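Taken together, the values in this text are just the output of simple stated rules run on the coordinates, not laboratory data. No experiment lies behind these values; they were computed from the predicted model shown. Cβ atoms are built from the backbone, for glycine too; each structure is taken alone.
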Structure P
Amino acid sequence: MKKERPILSDLVSESTTETEAFQNTVLRPIIKMQHTLLIAFFKTYLIKRKVDFSILSEQKKRGKIKSVLEKDLQFKNQILGTILGHFSMDEYEIYQNNSSEFNRRIKQIIIKRLQDSIDEIQ
């Protein structure tokens, strides 16, 4: 099955910084394209760690998602790899010049995306 990046229009304007433009034209489309896989990764993580996500309150579910992506470096790096693996060489060159900022943005977007998809995780 071939996946294609979705085109997210109206996210870049003349006042958009280079970092924001990269985020909105490269990172967000890749993350959106990988949505189902990200959900599957998180579900598998919960099973392996024996976390009963269904008994947690909505607020604790959101906190758990954030905590996992901020504290479990192995899981966070696996998630980052799923996104970085879709870069072209040109995109990778842009990424490597500011990787810590882009990693932070990727993590924040994925946290928000998983928090907004709690129904799919259960």
Structure Q
Amino acid sequence: MTDATPDPVPAGIDPEAAPSGPGCLECDEAGGWWVHLRRCAQCGHVGCCDSSPAQHATAHFHATGHPVMQSFEPGEDWFWDFSRSVGVLGPRLADPQHHPVDQPTPGPTGRVPDDWRDHVH
């Protein structure tokens, strides 16, 4: 019989931190839009990806030093460590696991310009 010790939670990840909302926090406050969403694995802040015009997920890393984020897109569960520029493994985070499935990509409804492709990075 072996004692199974659970893997330690990687630094920069708090599995109990709930997402800050269904969309990019700063884009929602400013009336902006995003391509894809990323969730801070340490505090739950939801920001927009680097393809989005405002790149709030990366800005959150630079402002806070929180190194790890996870995709907040349906069907994706990968993590990224900004401090090392590598993908990492992480535990299941607090629900919800992604933005609402009826929220379009890019989103949100009503705020994405018709020429959105001209604004992505």
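Supply the structure label, taken from P, Q, corresponding to log10 I(q)/I(0) by the Debye sum over Cα atoms at q = 0.18 Å⁻¹ with the calculated value -0.88. Write out the running numbers ahead of the final one.
Values: P: -0.98; Q: -0.88.
Source structure: Q.
Thinking only about mean count of other Cβ atoms within 10 Å over residues 35-42, which of P, Q has the largest value?
Numbers: P: 15.6; Q: 25.1.
The structure with the largest value is Q.
Quick check: 1.5 is what I get for distance in nm of label points 7 Å out along Cα→Cβ at positions 27 and 99, calculated from one of P, Q. Which structure matches? List each step's numbers first, then the result.
Numbers: P: 1.5; Q: 0.4.
Going label by label, the one that fits is P.
Determine which structure produced the value -19500 for helix-only ellipticity at 222 nm (-39500 (n - 2.57) for each DSSP H run of 4 or more, over all residues; to 500), calculated from the coordinates; the candidates are P, Q. Intermediate values should be presented prior to the final figure.
Working: P: -19500; Q: -3000.
This value belongs to structure P.
Out of P, Q, choose the structure whose coordinates give distance in nm of label points 7 Å out along Cα→Cβ at positions 19 and 51 equal to 2.7 when calculated.
This value belongs to structure P.
Comparing relative contact order in percent (Cα under 8 Å, 6 or more apart) across P, Q, which is largest?
Checked P, Q; max of relative contact order in percent (Cα under 8 Å, 6 or more apart) sits with P.
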